[in-house]
1. Please state which of the structures P, Q yields 15.6 when mean count of other Cβ atoms within 10 Å over residues 89-96 is computed from it.
2. If you rank structures P, Q by distance in nm of label points 7 Å out along Cα→Cβ at positions 57 and 73, which sits at the top with the largest value?
3. Quick one: P(r) over Cα pairs in 20 Å bins from 0, in percent came out at 28, 41, 21, 9, 1 when computed from one of P, Q, so which one is it?
4. Identify the structure, out of P, Q, from whose coordinates helix-only ellipticity at 222 nm (-39500 (n - 2.57) for each DSSP H run of 4 or more, over all residues; to 500) was calculated to give -7000.
5. One of P, Q was used to compute volume of the Cα convex hull per residue in Å³, for residues 25-176 alone, and the result was 139. Which label is that?
6. When mean count of other Cβ atoms within 10 Å over residues 209-216 is compared over structures P, Q, which one is greatest?
7. Could you figure out which one of P, Q the value 1.5 for distance in nm of label points 7 Å out along Cα→Cβ at positions 41 and 297 was computed from?
8. A value of 171 was derived for volume of the Cα convex hull per residue in Å³, for residues 201-304 alone; which structure in P, Q was it taken from?
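None of the figures in this text is laboratory data; all of them are computed from the coordinates on show. Computed from a predicted model, the values in this text were never measured in an experiment. Cβ atoms are built from the backbone, for glycine too; each structure is taken alone.
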Structure P
Amino acid sequence: MSEAKAPVAGGHSGGLRVVLVALVINLLIALFKFIAAGFSGSTAMLAEAVHSLADTANQAFLLIGMRRSSRPPDALHPFGYGTESYFWAFIVAGSIFLIGAAVSIWEGSEKIWHILHHDQTAPHGNIKWAIIVLSVSLVLESWSLRAAVQEFLHMTAGKGLRKTIEDARDPTVLTVLFEDLAALFGLAVALIGVGASYLTGNPLWDALASIVVGVALLVVAIFLGRDSMSLLIGEAVPSEEHDRIVALAAAHPGVLEVVHLRTKHIAPQEVLATFKIRFARDLTMDALEQKINDMEAELRAQFPHLRRIYVEPGFDEAKQRREKGIQH
């Protein structure tokens, strides 16, 4: 029963590049959008500016999570701080996204109310500013998405989109990826809304676009929030990996049966694994200890993220009780 000597920093190298790229791009986009919103008077433009500002805060929170999760274990937290990356990802999804969604829906709804009660028929300001900035933002956001997609494709390893999302235990890349997808969708909707308002002279399209952007953000917030909450509670390794770990342990000399294996991600690249194993009865205590140490070394060679492995020698008590019940 042992732990790896070197603590894991969380395995965020690829994700760090993705987050930094997204941070710089979203900060620039937010600045341009606020300026354009002021000149154009567009509600959808203001909603998009708030969205980009929220995205910038998202990346800042993710960076905080990466840094804090890399702290080594101490007396108060003997398993380290790896789960902090999950906590900050949850904050991103549950707070910032929802704030962005709420502001967008509120602004759009308020403008619709204003239009209906004041018979407003034309948007204020120079709407061309909004169209130009939204178009440029589409290009910049596509650049950020490209970095996230490249890292995501590295994660897929031929598993397919759905399987990759299900098996992902690092929320960083997924958060940025879905942020960027939501941003591109929002930009496209805002561009359509602003353009339609400009061509028809009816600001209702602009307000509706703001609401659609808010709903899109809300959907992404719920999805990422559920994923981060599941990781925060504690997720096991994917089922295929679980089976490979069990097979490797079962094939080790002196092992008669792997009674059970329990795993839990305590960081994106750090797993706690606990075994209950039935060993051969003729093993001495010294031989048993050596078998366990050899098994742990072999497991870590094949699965480096199994940083903390605990092996309990024993038998299947539930099976024995069932057998006794049958006999009686």
Structure Q
Amino acid sequence: MSQEISEKVHVLIIGSGPAGYTAAIYAARANMKPVLYQGIQPGGQLTITTEVENYPGYPDGIQGPEMMVHFEAQAKRMGADIRYGMASKVDFSKRPFLVEIDEEKWIAADTVIISTGASAKWLGIESEQRLNGFGVSACAVCDGFFFKGKEVAIVGAGDTAAEEAVYLSKLCTTVHMFVRKEQMRASKVMQDRVLNTPNIKVYWNTDTDEILGAQKVEAVRIKNNKTGDTQEIPISGFFVAIGHEPNSKIFKDYLEMDETGYITTIPGTTKTNVPGVFAAGDVQDKNYRQAVTAAGSGCMAALDAERYLTAEGLA
């Protein structure tokens, strides 16, 4: 492949959620002149979140998109070069590292911070996207509080779905849990917790047919995939917990990943197996997936990058 370099930068940040913007803030303050490409979804998953109440410093809460505008403005004020564009290919086999942007141009970078995040997997029904943010959510820990004292539904069968169902059961009157097969994939201990929680009602062999409501979630229509029977259940919130997919495919030829595609980092750091390439936020974190933890790892990535550049005599 042709790799005619159009530009050389000191620190290249790929992705623009809390991790990417925080890395840009720290890198800019350290005079590392970071260049950040925002990717396909500038601001990341928080731009499809409505109210954020659990991020420190916002006592009255804040809308997710507005919060990301604040992050971006702060990074720009510190001197970060924020650009539209998406990384389409990389070559980490040599230094400087090479990153292709929008399948058009190659940028060389002394160090790269990957903060491309992860995308929630969805069921693929029209009403799910139409009501996203209006009662439909892919994060119970983020949004469960808004349904305190109400009935909700959750779809999924793994540990995440089980953990989120138990979490919701402490806030909501009833949690209707839809499992596609005759058993869960979750660990035995998590299955036991679900089945021993009185206000979690599990529906086996069940598919979500449609989420009902004009402006907000009002009910869900489910279908038994053995009998074909359908029923409607009045609910206020619908949670999708069928997994996340890290946005890491373009790095697979160079970086170590786990079996599901999350980039592996050295514990306690953001270092990947390629010295000088760092990963922060949800692309390497499948456990917490919170804005505040992503921001924290973005800070770590910038500090790790600064120390790398100093050690290599590139600072």
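1. The read-out comes from structure Q.
2. Values: P: 3.6; Q: 1.3.
Sorting by distance in nm of label points 7 Å out along Cα→Cβ at positions 57 and 73 in descending order puts P first.
3. This value belongs to structure P.
4. Working: P: -23500; Q: -7000.
Structure of origin is Q.
5. Numbers: P: 139; Q: 158.
This figure was derived from P.
6. Working: P: 24.6; Q: 15.2.
Comparing P, Q, the top value of mean count of other Cβ atoms within 10 Å over residues 209-216 belongs to P.
7. Derived from Q, not from the others.
8. Details: P: 116; Q: 171.
Considering all the candidates, the number was obtained from Q.
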